[in-house]
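Structures follow.
What follows is calculated from the coordinates using simple rules that are stated; it is not laboratory data. Given the structure is predicted, the values throughout are model-derived calculations rather than measurements. Cβ atoms are built from the backbone, for glycine too; each structure is taken alone.
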Structure P
Amino acid sequence: MKWVEYVKIIGFCILAACVYGVAHDLVTAHVCVDYFLPPIHPIIVPTDSPLLLALIWGVIATWWVGLFLGILLAISCRIGNKPKLSVSQIVRPVLYLLISLFIASMFFGLIGYAVGWMDLLENLPDNPEPGLRHKQSAFLFDVAAHIAAYLLGAIGGVIVTAYSIWCRFVASPRRVVLRWVEFFNKANASDLAELYHDNAVNHQIANEPVEGKENIRDMFEREFAAAEMVCIIENLFEDGEWAILEWKDPLGLRGCGFFHVTDRKIKFQRGYWDKLSFLKQHGLPISAE
């Protein structure tokens, strides 16, 4: 069912936002519990426990942010006929966003605390209430941290959405194969190998399958050392996570290749070509088998 992946993406974003909100508020509620009490926040459950307030407001204040981000990501990841992204492919960028957001909001909270402390040094009454400096500076910590989280979160959400679009349209299977051809024609085995997953399989039907990025690199190094090869694109098609390449070389050899691309790297490759013709054209020894 096509809508299932939409629901997964939206559900993941809501869950991730709530987990972030609770983690964020566990810090800010312990810094200044008054920020979570009237008149700033209404009473949901009669308590002044920083832990309970963090659990309550961490969810209430962020679930809708996760919903909004989830809808944006679901649309950017799934709509259209370009290769679609699944929820597993957005976990890492969303986690990077939330970790960066937490660090940045805490940093701005510290700036708010410092600003409050320095201003109060000049404006304290002659007999200040004990702990007044800390209380008001801690309050500014929470204000700055929450404002930064919302503003930077909005910017980060746009960046993650743009990243998902980039993955689908710029780093599509077709684009990956175009880079593959570019590196192949430069006889660049190292850069070619970087286009493959660590456990990728390259199976040229005329040869035994080669598994693993390092082994694929060694294979290309041997082949480039043995013969000068050029790949000329005749047709290049894309269907979901697959790219299909029809090619020829300057000597007249023709073949085709099928590339399964996930997370912008080749997971599996299968190629069809005439090995005997290739060996004869390049003057290479022909096996007796």
Structure Q
Amino acid sequence: MERGEKRMITLNEAEAVEIGYSAIEEKEENRVFQALDSLTGIAAGFFSENEDADAQRVILSIESIARAAAENEMELVTINSVLALGKLARTAAENGYESALSKAFIATGRLGRTAAAHSLETGSKVAATTLMEMWNFSPQQQTREKIITFSLLLKEIGISGARQGSEEIVLNAATSLGEIGKKVAAENFEFETISTLLLLEEIGKLAAEKYFDEALSSTALSIEEIGKLSLKKGLHEAALQSQWVLETLRIQAEEQLMTNSSIVAEMALDSLKGTGFKDSEEKVEKFQEIKDLQKKIQSTIIV
């Protein structure tokens, strides 16, 4: 065993990648762990040597092997890989390697989506939680593109979970997405707040279609909180959008005879009514701009 362990520690990058893939084919979980551990160590070494581009390449290799493991329903490998990506992301953030940090959180989101698509509830939940941790230790000032990227990755995890009939995955992703919405609303980012509301609407609609009462109720409550924050911050269009989304989800819940979530949505809507805000051409133009940017970013991150 000691000789085997020593051999894995001294693997070079190419050997580790090859062993990772072959071990997945042969369902040898321990060998996949060892290959991924080697790659994680190699990536960390590149960071210490200021070799950012090399570290990014290894991060992509870790993601590729981990997604193959998730596709083969190797959930412990998936979870271990997410945690490894989280550690590398933190190292990248601490050393100012923004591109590597971006690679790590996108890899984590895509891995979470793959886990959700194969009904790996714990793996997808750990991915969503790790994404939120990455959000918190990312640079204080998030760019518009980065905020929307985080949001899209969480939405994709939820959508993939819904398609597999897992309410737990949908609930967790919607909760995380709601947290992003509240954070950006609190920072007066109206464009990004509306973007998050549109994504929550997508998740809510699918939750209704799947009769996920708890997930739909939770989504409605998140939207209500975002709406209230928007009102407090004077984000009038975001507040109005919160009302529109809640009304849409309330109607859909009623049509699906989902009594609990329809009541929750109606009560949330009541708490936001009476604002006096009206629709406008400018609002329609802004929404189209938001959707265009979402589509552009999604085409680059979802593969």
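The table that follows gives values for the structure above.
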quantity: At a computed 0.9 (distance in nm of label points 7 Å out along Cα→Cβ at positions 20 and 36), which of P, Q; calculated: Q
quantity: Entry that produces 71 once percent of Cα pairs over 19 Å apart, for residues 92-243 alone is calculated, selected from P, Q; calculated: P
quantity: helix-only ellipticity at 222 nm (-39500 (n - 2.57) for each DSSP H run of 4 or more, over all residues; to 500) from the coordinates reads -28500; which among P, Q; calculated: Q
quantity: Among P, Q, structure where percent of Cα pairs over 27 Å apart as derived comes to 58; calculated: P
quantity: If relative contact order in percent (Cα under 8 Å, 6 or more apart) is computed and equals 12, the structure in P, Q; calculated: Q
quantity: Which entry (P, Q) yields the derived value 25.4 for mean count of other Cβ atoms within 10 Å over residues 156-163; calculated: Q
